[in-house]
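Alright, structures below, take your time with them.
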Structure 1
Amino acid sequence: MSPLAQFPTAARAAALAACLALAAGLARGESLRIGGTGAALAALARMAEPLAAKVPGLELQVMPSLGSSGGLRALQQSRIDVAVISRPLTRDESASGLVASPYARTALVFASRRPQPENLTAADVAAILRGDRALWPDGSPLRLVLRPANDTDSTLLATLSPEVAAASARAYRREGLLVGLTDQEAADFIEHVPGALGTASLSLLAAEARPLRIHALEGTVPSTESVANGRYPLVKTFYLVTRGKAAGPAAQLAAFTASPEGLRLLARLGHAPAR
């Protein structure tokens, strides 16, 4: 059974529509504009309705993917009210008055359309990154999909082992490498390019109901449980970032993500609690 079987099977189109919706049907009131890493946006959009039920008139506006750095720039330019990012703030960003609060963790996974996804080891990953392994076990071509070299996901992947770190640096010189500029573009490549294998966030695959299969890594299946108990090796943390201490609607969103209802919703969408 695919690890995604534990999550709701809501239509992907509905999840993506929700990601761009303005919490349709809610009473007009205070608006909260959110943008940043695409790995977290669909899940936050799914919080619009239950949050509005607790805070009548609060309307979430979830923007298309800006990436972590793009979200922070939009926040500093007052184009959004809350940035959601998948890395800690830099010293300069903190000094500028931005405040980050961790609210969830998720797994960085290897995904494909293989009907029986194989377990991958760090040695397998390094060989695939170097191009030493370019075929699936059945002899069909394997197409590698990565994020840009300076992306948080790429930095996290390099921590898997020194061999993987060295191979990652070489991978971007390969011909034919597919690089997804956003989380959604990378997932689209994995979904539609024959033989593709790439990295994606468990939170994105669950919240967008992507029809992808997840590979175990070093014998551990990525899940909310294996993230929470520390067994899965590649884990990223999501942060809500505001200009100064969160207040008003931003504070209400942060409180909801930490509430029992919010935690249950996040868990169904591939998130483990923040430490």
Structure 2
Amino acid sequence: MIAADYGGAELNRRQRAMLGLVQERGFVSVEGLAQHFGVTAQTIRRDINDLCSVGLLRRYHGGAGLPSSVENVAYQARQVLHPDAKERIGAAIAARIPNQASLYITLGTTTEAVARALRDHQGLRVITNNLNVASILAENPGCEVIVAGGVVRHRDRGITGEATIDFMNQFKVDYAVMGISGIESDGTLLDFDYREVRVLQIIMGNARAVLLGADHSKFGRNALVRVGDLSQIAELYTDAQPPAPIRRLLAENDANLIVTDH
């Protein structure tokens, strides 16, 4: 069984599939999972305990569901959620960005995939509050990286705070490349940290085009803080067709929907 490492623990193939089912359904029962995977209920309970211990699931009576809308999944765990989808989304967004462009790149594992796909671009000027993005693009001699000031979060190397907001507000760029924690059916864009959200709002307001990367698990996912809505997005990049209400909102606002190939 293939396992992926995150924060010193391991996520096996069954556990990754379990996460996918929970994200699709919101809640899964122990009995249903045992039947689905052809294993014992005891094995499923152990898997749920492992996934709860790193914040990927929340245990409920008789089964498991998604974590609270108040707190995001740990960064190390997010790194192994839907990695292939994020790489495809990252490649598609990078293909959209021409050489010699200016852009913001925000926090998140999806935007880090975009940065990896931009390593061969030339003449880019990238402004970011993500030290992981800065580290990735620093390898590209044809890219100028400008890092925002502010407080560095240990958990994901993101930079936030009032100084970050003031810094980001100095620029007007061609593109904002951003991820999101959740997209509600009414088009509301959601995130968990109000300090990060204020930075995102400045970025969205100072870009000529906002390119949003979101894998299928973000559709209908709850989070606490409102960032904005789909009317502010020029293009949505994802790995599966969004629910009909989201497709309709994109069409009404003349926003492009790009679904990557599997």
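Throughout, read-outs are computed from the coordinates displayed, never taken from laboratory work. What you are looking at is a predicted structure, and each value in this text was computed from that prediction instead of being measured. Cβ atoms are built from the backbone, for glycine too; each structure is taken alone.
Which one of 1, 2 has distance in nm of label points 7 Å out along Cα→Cβ at positions 144 and 168, as calculated from the coordinates, equal to 1.3? Intermediate results must be reported in sequence, preceding the final value.
Working: 1: 1.3; 2: 2.1.
Comparing all candidates, it corresponds to 1.
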Starting from the value 15: which structure in 1, 2 was relative contact order in percent (Cα under 8 Å, 6 or more apart) calculated from? 2
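Tell me which structure, out of 1, 2, gives 4.7 once distance in nm of label points 7 Å out along Cα→Cβ at positions 152 and 248 is calculated. Intermediate results must be reported in sequence, preceding the final value.
Working: 1: 2.5; 2: 4.7.
This value belongs to structure 2.
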Work out the source of 15.8 here, i.e. which of 1, 2 gives that when mean count of other Cβ atoms within 10 Å over residues 40-47 is computed. 2
